[in-house]
Structure I
């Protein structure tokens, strides 16, 4: 819903330009690589060492999409968000960047912590409201 207006779609190179950055898809056999491009902040030549809420948000979004497509296609999702960093559970490491970390609490639930926010996405039994609320309490939320 955030990319309805003022975006430019390019079918030849499978990209979407939002004005603030560009998403590009690169098919690789059975997989697809998603690349996100943004110009560095004014006065900087790169993103090295720069924390940015938009970059973090796009990373969270892309990792949630990856979790859905790789592990739970077609399933209903339940989500909880805490506007602070909660404790990560023990579990399978899903991804890590300079500012965020994602862990699978179980096979149905992805927990992403970083940049002052925690996002929990659950599928199957993990999408149940009671299960999500219990996990948030367990994480300190």
Structure II
């Protein structure tokens, strides 16, 4: 499951949605808004997305994770809109019968989100300026 969220991510409900008695391992990743990036002090950021394409590419990415790794389930939630320091920008949760596939799939998913999804980040800095960062989006074939 993939979802773009314009409100704070409710980690407890995301985790609960993955509960499965077949799973012996659960791995999650939280990406937080940090104070510094590439030598500049960040005060806030905003994410924008192309929802239809983001959903399509995310479903492809999740399907690939299910094929490549022995996982029970995986969910990805990515924020859009204005975020402050410390806010959760992205959350990924993966369950599997064993920890190895859960860890591997979680890393595969966050790397894929960063590389494949049309989600763009604009950082605002302490001096009042702002810039788009990491805006290159590699489009998967098909």
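Given that log10 I(q)/I(0) by the Debye sum over Cα atoms at q = 0.09, 0.11, 0.12 Å⁻¹, derived from a single structure, equals -0.32, -0.47, -0.56, which label among I, II identifies that structure? Going label by label, the one that fits is I. Across the set I, II, Kirkwood radius over Cα pairs in Å, for residues 11-74 alone reaches its highest value in structure II.
The maximum of relative contact order in percent (Cα under 8 Å, 6 or more apart) over structures I, II, that is, the highest value, falls on II.
When helix-only ellipticity at 222 nm (-39500 (n - 2.57) for each DSSP H run of 4 or more, over all residues; to 500) is computed across structures I, II, the figure -10000 traces back to II. Which one of I, II has distance in nm of label points 7 Å out along Cα→Cβ at positions 107 and 131, as calculated from the coordinates, equal to 2.9? Value 2.9 for distance in nm of label points 7 Å out along Cα→Cβ at positions 107 and 131 corresponds to II out of I, II.
Read-outs: derived from the displayed coordinates by stated rules, not from any lab. In this text, all values refer to a predicted model and were calculated from it rather than measured experimentally. Cβ atoms are built from the backbone, for glycine too; each structure is taken alone.
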